[in-house]
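Engineer: Take a look at these structures.
Just so it is clear, none of the values below were taken in a lab; they were calculated from the coordinates. Quick caveat, the model's predicted, so the values are computed rather than measured. Cβ atoms are built from the backbone, for glycine too; each structure is taken alone.
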Structure I
Amino acid sequence: MKGKSLRKRNLVAAAVLTATSILLSGIVAAPAVAADSDKLIVWADDERGKQLKPVLDGKLYGGKTLEVVTFSSKTTLDAALQAATASNGPDIAFTPVGEAIIAAKSGKALPFVLSAASAANLPVAAVQYGQYKGRQYGLPLDIDSVAMIWNTKFGAAPKSLAEFATRFAKAKADGKANYGACTSDGGWNSVNFISALGGYSLGMNANGTPNVKDVGINNPTFISNLKKYALAANGKSNGLLKVDYWETCSVDWLAGKAMAIVTGSWRIPATDAAKIKYTIQPFPTLDGTGSVKAVAGWGGAYITSYAKANGKESAAKAFMNFMASPAGSTLYAATVQRPSPNSKVAANQSKLLKGFAQSMAKTSVPFYATLYNNNAGGAAWGPLMDDAWTKVLVQGQDPKTVFDKAAVVLKKNFAAGAKG
């Protein structure tokens with residue numbers, strides 16, 4: 001798989017999705033669905049689903065037996081939710097909270113009541129992130145944030161990107177490192193790199209609201225620094241920055257041949273298993289002053305409209321009430337091992353998870369799902385960045401041309417998303 005472009009892999013994935021109905025944990029099978037009247041069906045991706053299934057399966061909520069259906073990836077989960085109906089969809093979906101709002105706007109999500117006691121343990125921003133027209137749709141359960149995980153065999157983490165570039169060049173020349181830092185989750189979290197090089201994805205107004213007309217992925221500073229620090233003489237990547245997925249990034253990272261990855265706490269178990277010693281911190285800015293910006297949000301759950309259509313709305317709400325409670329939030333946090341937005345739970349989490357939360361506090365800008373997930377211009381944020389970075393870093397296309405075109409697409413997406 002190493003060396004295959006992101007675009008090619010995306011096309012292969014699309015072909016697989018077309019050829020098979022749904023991929024579950026690597027096998028083709030018919031999933032349990034909301035139409036199963038005696039079960040409360042929960043759909044989740046490969047990470048959360050695999051973790052939650054052992055602790056939630058078989059539990060009773062509102063008289064219904066819960067069953068977690070685990071999809072082989074977030075991509076297959078998204079495709080299944082997009083195609084779902086009352087006859088083949090879930091009652092509950094574990095997704096980024098922003099996606100609950102998209103579902104609510106299209107009539108595919110149900111509101112629920114978040115008690116005052118439960119809301120008091122969550123940041124106001126997290127609660128509001130899950131609201132649409134004043135009603136609660138998404139329940140925030142984890143902080144969906146990323147940070148730089150630095151392999152300390154290369155010394156202390158660099159204070160600036162300029163220092164990083166110099167140290168990587170030497171490590172590469174000495175045969176000790178094949179790349180500097182990899183996103184490991186694709187273009188979705190490449191805002192770290194864009195910000196470090198002087199760009200940004202979405203401008204903000206003085207009152208803190210997004211300025212959908214202000215896109216900075218192609219500004220002159222970013223393009224100039226990208227050429228100076230990340231590209232070799234042939235116009236392709238010099239290895240400092242890699243925008244790819246875990247399947248590729250992990251090969252060098254777990255072998256100790258990469259200096260850093262930019263990802264979330266979900267990659268810590270594999271990193272620990274490889275006996276890599278590391279520190280967690282924000283990705284460095286170009287000159288070491290200030291902080292980079294990185295999109296962040298909250299992961300959680302929402303009730304689908306199919307629960308109501310199949311007579312299981314009360315059972316679904318009973319489950320959501322449990323997950324919002326101290327007991328449910330604690331169980332979830334201990335199971336998925338991600339930073340919790342719940343103040344009572346977070347206080348007792350590990351130093352490692354607190355490190356991710358602290359990094360997010362310094363660097364995060366909201367991941368406005370209605371904007372970033374909009375594809376009115378032809379491709380949403382994640383696939384758009386996958387394509388742009390592949391064209392520049394892998395194929396050696398002119399970065400200004402590539403990111404100018406991507407900026408046009410992004411402006412169309414943001415404008416359409418702002419209209420709702």
Structure II
Amino acid sequence: MPNTKTGHISWGSWEFDYNVVGFEGLSLLNGTYRGRNVIGKFSMPAIRVKYRVDGGYLDWRRPLSKGAGPYADRLRWKLGGLYGLQQIANRGWQYVGLEDYIRDGVQWMEISIYGRIGAYHLSQQWHISEDGWVLPRLWSKGLTINMDHQHHPYWRLDFDIDGTDHNRVFKRNFGKWSSYTTEVNDNKHFDPRAETAWFVRNEVTLQGAWIFPGPKDGTVDNFSRIDVGIRRFNAEEELHPWRYEKAPWPHDTWNWQFDTGGLLQDNGESVNDTDVVFWYVSHMVHHANEGNDHWGSSGPFIKFALDVPPRLPPPRFGIDIDVLRNQTGNDTKVRGWGFTPGGTVIVTLAGVPKRGQIRNYVSADSSGKFVMQRQFAHTSRNPDDAFGTVDVYGFDVTTGLMAHDFVTSAYWVG
């Protein structure tokens with residue numbers, strides 16, 4: 001992944017652009033899934049932060065550790081320093097990181113950025129699966145002062161299900177459905193048994209996407225009063241979605257760090273059968289006694305429900321595994337066939353003792369075949385480290401097809 005603020009991703013059943021432009025963090029744009037339009041623009045324009053006690057005029061309580069903020073933190077393409085993006089150590093020291101992984105036998109991809117805003121460390125991530133899930137996530141750690149506080153990330157989700165028009169948002173509580181007719185702010189039901197969920201649907205094609213609250217998304221308070229906001233798309237509001245409130249002098253012109261406003265109020269426009277924007281807000285509590293290095297996370301679950309049959313694999317598509325034991329460990333050889341000629345294949349070995357998931361990127365030859373070989377050395381005397389069942393997956397990045405096999409053999413890894 002190049003260290004650039006914009007780019008294009010073609011991965012399995014997904015195609016989308018990404019950028020880090022303005023103050024919206026890492027955005028996904030112009031997204032398609034299995035050939036259908038689904039994403040106009042997904043972004044995270046702000047993270048509002050509220051300490052138990054405000055900082056007061058010019059944040060005067062902050063140096064005394066008696067209060068701080070409130071703040072509206074934003075991630076942008078400013079590289080390095082205490083107020084910029086950081087190179088991600090476990091993503092090849094890139095500013096925009098990309099990672100593939102397997103979860104429950106399904107291929108996932110993570111695209112992320114990692115920023116500093118003073119004492120705060122913020123990792124903004126999008127997790128995308130081959131079977132149609134998108135998980136927006138914010139991870140945060142750090143304390144401006146030693147006091148309990150809350151982070152309220154605001155995700156702007158501009159769904160374009162089968163195009164920009166004819167979209168509508170529905171809400172479910174206790175199995176009963178209703179729909180929004182005009183712009184509105186709303187909340188989850190206070191009773192978790194309601195299993196609140198939302199569904200964005202194209203009223204012509206009847207295709208859509210679910211939005212489920214995350215288990216760590218918290219509840220509203222007097223500072224951040226909403227869980228969702230339903231808006232009609234407006235180009236001007238896309239550029240300026242925030243209700244700006246001036247801070248005291250010398251910040252009496254709008255300053256992103258000292259802004260205490262919130263999402264623009266709805267103005268009663270119709271959201272029936274049109275281009276809609278779905279705002280989602282979570283409420284992460286950071287208790288000071290958890291420490292400066294405690295990472296907290298939150299974010300919703302999005303599932304695209306499209307009536308598109310999955311691609312069928314060719315008649316001969318699969319992998320097999322050979323393991324050759326030797327005096328120092330073993331050689332593992334994975335062969336594949338039926339993959340996209342010249343295409344990229346992600347070969348993942350899951351379950352190797354002490355290694356977790358091991359990924360290898362190989363290219364299929366002109367006939368769609370590949371061979372991947374890896375040696376594992378014996379460096380442990382613990383017999384529990386020497387044997388195990390290892391699952392092996394071959395993911396065709398072009399088609400999104402996945403082959404699976406497993407082997408039970410000696411894996412010596414220290």
Structure III
Amino acid sequence: MQTKICLISGARSDWPLIEPLLDAARRQAVDAHLIVTGTHLSRRHGHTLDVILAAGWQPARRLEILEIDDSPLAAARSTGRAVSLAADALQELAPHWVVVAGDRYESFAAAVAATMLGQPLAHVGGGETDVATNQDGSLRNAITKLAHLHFVANTAAAQRIRALGEETWRIHAVGLPSLDALKTRRRPRTQLAPIGLPASGDFLLASFLPVTLRPDESFKHLDLMLDALDHIAQHKLCLLSNADAHADEHDARIRRWADGRRDATVVHSLPPELYATALAECCCYVGNSSSGVIESPVFGTPAVIVGLRQQGRLVAANTLALEQPTAAALLQAIRRQIAHGRFDVESPYGDGTAAARVLETLCRLRSRPDLLTKRLSCEADAPDSRPTDATSAPCRLSEPAAPSGGVTSTRHPRRLPAEAPP
């Protein structure tokens with residue numbers, strides 16, 4: 001019987017993880033159904049459903065969940081609505097697998113619905129460590145404990161999920177699907193002209209997402225970033241936020257800063273092809289999006305991470321992180337990265353083959369008799385948690401070893417430091 005999967009996407013941030021899985025499903029004759037929700041259906045957040053439709057994907061279900069404001073209460077209510085609507089959709093579609101990605105509340109809601117329906121759940125992108133400043137980290141770990149299979153970026157993420165008590169055979173370090181087609185998505189720079197970007201000359205790519213558990217610090221760091229950009233001569237291409245708490249005020253500050261400027265272009269979002277083009281063509285990325293950590297190494301793009309949102313993640317040597325920046329230090333870091341130019345680096349987040357490996361594993365393990373029977377697997381239980389046959393062994397993805405004497409090579413990853421305890 002053909003394997004049937006349902007993939008859920010709720011925002012522009014998880015779509016680059018989901019679309020390669022749809023592509024792989026089509027190549028591997030897997031019956032894939034897409035459920036879209038969240039900001040994909042929101043006009044004030046760019047209505048990125050248009051991007052999905054333009055790429056030729058037809059959603060099986062569209063779930064309207066958003067409230068009219070961006071308060072924490074609105075996010076909580078949207079999550080509850082998403083659980084209810086996702087449950088209805090998944091009950092009707094009855095897949096062999098429900099697939100969610102990342103750490104947003106839309107993915108969490110679908111994971112809860114699948115769990116209550118007794119449907120096998122696969123999670124892409126667990127085991128990351130950016131947990132200090134947003135609900136995202138808590139939601140990611142909650143999805144991990146609900147999921148029956150885990151597809152993670154690297155062996156470090158796999159080890160964290162193992163430490164959470166997940167059985168070894170459930171954990172597969174395959175890399176992130178978002179890297180699979182990143183280079184092939186790149187288009188000529190001329191395709192950025194319709195959004196208002198000059199046809200020639202260097203430009204920066206900037207974005208700043210709310211740090212939801214520390215809103216005051218988030219606004220402070222955003223203002224520091226905008227002040228630093230005032231002193232950078234290059235054109236600035238600025239992206240606005242997702243549907244996070246306090247996003248409206250973040251976006252308003254960016255719009256006020258850019259109003260009347262001839263050296264700044266503000267857009268709500270970009271299609272994946274144009275975002276890949278912007279990331280590849282820009283002279284530097286500045287902000288706090290995970291793309292400055294995960295995708296920028298693919299193109300060797302210099303990146304400056306502002307604040308704590310990506311704290312704890314592995315970074316390649318193209319990335320400078322300022323967790324508590326001053327205006328002077330931030331401006332110096334941006335100028336240093338621009339002056340350096342492209343880096344020769346390896347990504348710690350995959351080798352471009354993740355999606356095919358995810359689909360192969362879903363098909364292979366869908367009938368495993370103990371799939372839905374999760375157990376807490378501790379160190380003392382390690383012999384029992386090892387795979388009992390070759391067909392259940394997890395995929396492995398070797399991380400580059402750090403050179404002796406510390407991370408000095410531009411090709412090897414290092415970790416953003418965790419925040420010191422008070």
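Engineer: From which structure (I, II, III) was Cα Rg over 2.2 N^0.38 Å, for residues 202-281 alone calculated, if the value obtained is 1.08? If you can, show how the numbers build up before the last one.
Structural biologist: On the way: I: 1.47; II: 1.37; III: 1.08.
The correct label is III.
Engineer: Kindly point out which one of I, II, III the value 6.8 was derived from, the read-out being mean projected area of the Cα convex hull in nm², for residues 122-185 alone.
Structural biologist: Corresponding structure: I.
Engineer: Mean count of other Cβ atoms within 10 Å over residues 106-113 computed as 20.0: which structure among I, II, III? The partial results should precede the final answer.
Structural biologist: Values: I: 16.8; II: 20.0; III: 26.5.
Answer by label: II.
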